[in-house]
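Multiple structures follow.
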Structure 1
Amino acid sequence: MENQRNAKRPDVLLEPIRINGMVIPNRILMPAMHLSMVQNSFVTDQLVEFYAERARGGAGAFVAGYGMVNDDAGSAIIIGAHRDEFLPGLSRLAEAMKLGGGRAGLQLNHSGRYNFSILLGGRPSVAPSAIRSQFTKEEPRALATEEVRRTVQDFADTARRARKAGFDFVEILSGTGYLISQFLSELTNRRTDAYGGSWENRMRFGLEIARAVREAVGADYPVLWRINGNDFMPGGIGRMRMREYAVKLVENGADAISVNVGWHESRVPQIITQVPRGAFAYLARGIREQVGVPVIAGHRINDLATARAMIADHMCDMVGMGRALIADPDLPRKIAAGRENEIIHCVACAQGCFDHLFNLQPVECLCNPRAGHESERGIEAAPAPRKVLVIGGGPAGMTAAATAAQRGHRVTLCEKEEILGGQLLLAGLPPGRDEFQVLARDLEAQLAAAGVAEVRMGVTVDEAFLDRERPDAVILATGAEEWAPPLDGADLPHVVGAWDVLRDRVQTGPRVVIIGGGAVGVETALFLAEKGTLSGDMVRFLLINRAEPLEDLYELATRGTKDVTLVEMLDRIGPDIGRSTRWGMLQDLDRHHVKTLAKTRARAITPTAVVVEDAQGTREIPADSVVLALGSRSYNPLEVPVRERGLPYQVIGDARKVAKALDAIHEGFEAGARL
């Protein structure tokens, strides 16, 4: 009996699950994500290799997509599935997705008014009604009734084609603001025919697609539906209505429901690091309680504890781990092998995924330099092992060290601080940004996993060190240092640097002026603006005990004890922040009552104020403390000594050029791979 009590419980993530007649070997699903890896809608080797890498990593199921159902459904950058000419590529893709024993699915979708006319050869997008899109800033053409019916058949025909191509299942996208959800919402559907008006009529389009697809693929073929648990649109479709819709979909042929959140136009953050892990699980739970089929939950599930808890606590039956598997394709295999400490976690930065997509570039990943480059960025054994010295334990240095060690080199990593992580540690200090510190720990774990021979912390490398160690090659990853230009009054005692503020090494007064409105300035402003506000735990305690009215709790959670002003000389705040993240950070600045002044130049600092100049002239902003957030510059003191000794070397990361963490990690990988 004692042995039974002490027996290891089975891992809920590794348990198989059945959807219709399909058995999925574990509970991890990689949901469909646009990757911008096709050419004229044809599947490419890049796309095939991307999924093959993740298939070998052992996830239970994969959904590629989306696949277009007709010519208006997407564009040349979207996977074509609407004509037979695309079948050979689709078959290659389906085969690659099954390499690790998982199941392959294709998502079918029509973007509706989210399509851009420039991607449609100049013709307008189509939608339920001719209502301008806040996403594209264009007005679509309203579909005629006969066109609506034709589109229903297009979904059915494309589903049949997906089955013929070898996919194990299909998924229909009925959320995210695309065409089917546009029919559901009164915000975008003002029709007067059978597809508009009442809730029942607005559901008609989706339910007709459900029945048509079921008839096209047969009773035994799994059909999943991905829907919004809540569209988070003012005046849109809330969670209670979406529960009703899920029930109707199951009645009309859905074998499982995958739950996502929000439209592209929604002002509720959905994907960025400030969103708590598993924050939207409650929406999947609400739908699961109403339907008798498996429910899949997604969004911000990047760690195993969250994933396991969601399944064990009956919030869902499977977890969608999309960007988590971009960051670490081997995540499922590492679970099975007991190597969870080696997992690289997605930090929800959106730098390589969503920001790239906005620029019509293929997806990459800050955390995983090989993502999107699976063919050309392999790690091969070095012809001859060398003694390699890596100087600097930030993201570039750690990545270079791990990569070089994987190739068989004997690597020593030296870091002058007593902790590894470099600028990642700084990036993880502002509110909602702690995932960057997780990445620092993940990269440190990779050093041991890769076989880095020695890690020395608290060591300053100098010329004597180089002479003593005599390395065969050197990688200089010494990072950056804070920079402040000449400014009258910058040496006053109440003037401090942003890095010291974020590290809590200095105190600031009640009135703070931050000079510099780039990423570091914005993060520092939010860091200071939250001083004195209620934390999440405090809000929960007060809310549960009904101690204060809701509006008062909101005010107490957003208004702190400091009056913060952010000054930027350029024409906008946060110009160096990625598009996916910037809007949310600016929204938070407003919510936390931070005053932002763009097109404003700081001219001088006095003991009591900052003198600024804008289009209206010169004035003073009272300040008890002034924070300089004016950027950083490369710190590379060892290049000359290394070169003088004739040592082969590379300069990487901020030591070469101040840039983003993505650039540092990718440079680190390439440096290690070149040795």
Structure 2
Amino acid sequence: MCGIAGVICRPGETVSPLALERAANAMANRGPDDLGYLGWWPDNGGRTRSTRNAGELQGAQAALVHRRLSVLDLSSSAWQPMTSLEGNHHLVFNGEVYNYCELRDELEKLGVEFRSSGDTAVLLEAMRVWNAECLSRLIGMFAFAFVDSRRRAITLARDGFGIKPLFYSEEGNRFIFASSISSLLALAPFEAAADRDRVFDYLRYGLTDHTDRTLFKNVLRLPAGHFLEVDIDNPTSGQPQCFWNLEPTEKADISFEEAARTLRDLFLDSVTLHLRSDVPVGAALSGGIDSSSIVMAMREVSGSSLDLHTVSFHADDPTLCESAWIDVVNQSSGATEHRVDVQVPELINDLDGLITAQEEPFGSTSIYAQYCVFRAASEAGLTVMLDGQGADELLAGYRPFIASRCISLLHKGEWNQALSLARAATTLPGHSMGQLLRVMGSHIVPRSFQATARRLLGRPTAPKWINRNWFVGCDLQSSPYPRAQGEDALRQLLVHTIAKTSLPMLLRFEDRNSMAFSIESRVPFLTPQLAEFVLNLPEQYLLTNDGTSKAVFRAAMTDLVPSEVLDRRDKIGFATPEFSWLQESKSWVDAVLTSDAAQSVLPLRLEHARAEWQGVLQGRRQFDWHIWRWICLIRWAECFDVSFER
């Protein structure tokens, strides 16, 4: 796990060693163990130099930066930027390729020699031998830059789920890229400014990370499952090219029992791969089915030899506390538990650090609970953590998926089953028929009527606290959320949440929170093989007509995960008592909404925001998460000195 950055100047222009140092310093937490640079000069067909001193790259036309967090091959042989034995190919790599041992065996049969035992050397040689064709063969999380001096080209690539970040920009006379926006801004010829469309999506819907545009104007993210080739002599990128996406093509003709057995094997194989490490490995444990399955699988595949540690958040609110299930799993697995308790003053003190780590605003305080979990993991001496991210999106774990499953049944003419599911949904904790019908309506009602419907329900497209004048030219009518229809409405929504909405946000939160404390977080549910298998299963294997979510996975984990956990029907996760936290810190919220920084956030009509906040405190208005979004946007603007000028 590492941080990477780079800059390619047009012929006649040169890189700034000082800017390279600033970029490296901005992602120091991503790689505290080592630092390296590579410079490229155009003379003699392309001359390169590797160094730990950016000052030695004076006059280079292109340069790469690497910060190292040592996880595999802790020796100096794995230092980056890594150069091939024949000297013409170079790599800076962020992430892990878990099947590197198998790929290494293939390459050695082709006569390839290695001087490092880690995955970086394997990726370097795989790109050298197979070029971009190797990308679909990788199992892992990755974002990297591969330099081919003979072709005078740099290839950027990002894993199929977008687990690892990679940003880029083509403004000015250069092409720049980095693992973090802070590092990219250190190399950029422009100041930080807000992107209007993305700010609206965030404020109105709490949605980020759903397009290739960030909340920073001129800063793009390389889409998941894509690669991008950049000509060093003419540093413009063209269009990213897709090497993998999640498109279920065939519905598996398989019994439920066989599907459960196969899924169990795939999951255990994935956990085995994700345990490959030369440093201590632990797990984030919430007490839910997903994280509990990972912990129990870690013990299953490793036996007693694994010194298993878990880190868990414990909420004071009894409706959000999962301590009982956490205790069951820790006792069953024989794990050593590390417990995290969070108080409001800590959130206020840590908020700017959290926002700086996240780099873009986020939708709720639950992100802070996760931040504290990774801090505790670091304090416990853990370098690698396994986490259950992605399981809810793959296995229909969220309540709104019930509505899309009902739509699938209705389109098949299975009215009785749809009604049975709808009735069952009302018995689930935290769910009602009204909620179900509203979600179904968002899929069924045509887009052209949705704005009118929202107004009739008292939910305008642009509330009073949004400054419509600042958003002139933006599309304020269309919802960024999908409309799932037809006989596979559930499958459509699952794919969309994985590729566009829920999962990209969660992966960003996970990556930035873990990297803030130099922790490598791994997500065993997110491998192409496992995802493709699950999303080709019949929908009823995921969400049954009695409202049971993750049905096939629950069956797959029978006799491995304690029944108390597998039988759970509620859904909590890393939830925090957000309203009570904000209510307890009323004076601080008032100060944020009346600060000089708030005055510069032109998308907000502060007088209406403050009036709504007072209405919530006085019980005249219902609490809504957009209150947190105002606070987060204001603090983000100040932390990154973001301009909102049109």
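Structural remarks
- For 67, 59, 53 (Cα extents along the principal axes in Å, for residues 74-473 alone, calculated) the corresponding structure among 1, 2: 2
- Which of 1, 2 yields 11 [relative contact order in percent (Cα under 8 Å, 6 or more apart), calculated]: 1
- Source structure of the calculated read-out (helix-only ellipticity at 222 nm (-39500 (n - 2.57) for each DSSP H run of 4 or more, over all residues; to 500), -12000) within 1, 2: 2.
- Answer label among 1, 2 for the case where Kirkwood radius over Cα pairs in Å, calculated from the coordinates, equals 27.1: 1
Rule-based calculations on the coordinates, nothing more; no lab input. Keep in mind that this is a model prediction, so the values were computed, not measured.
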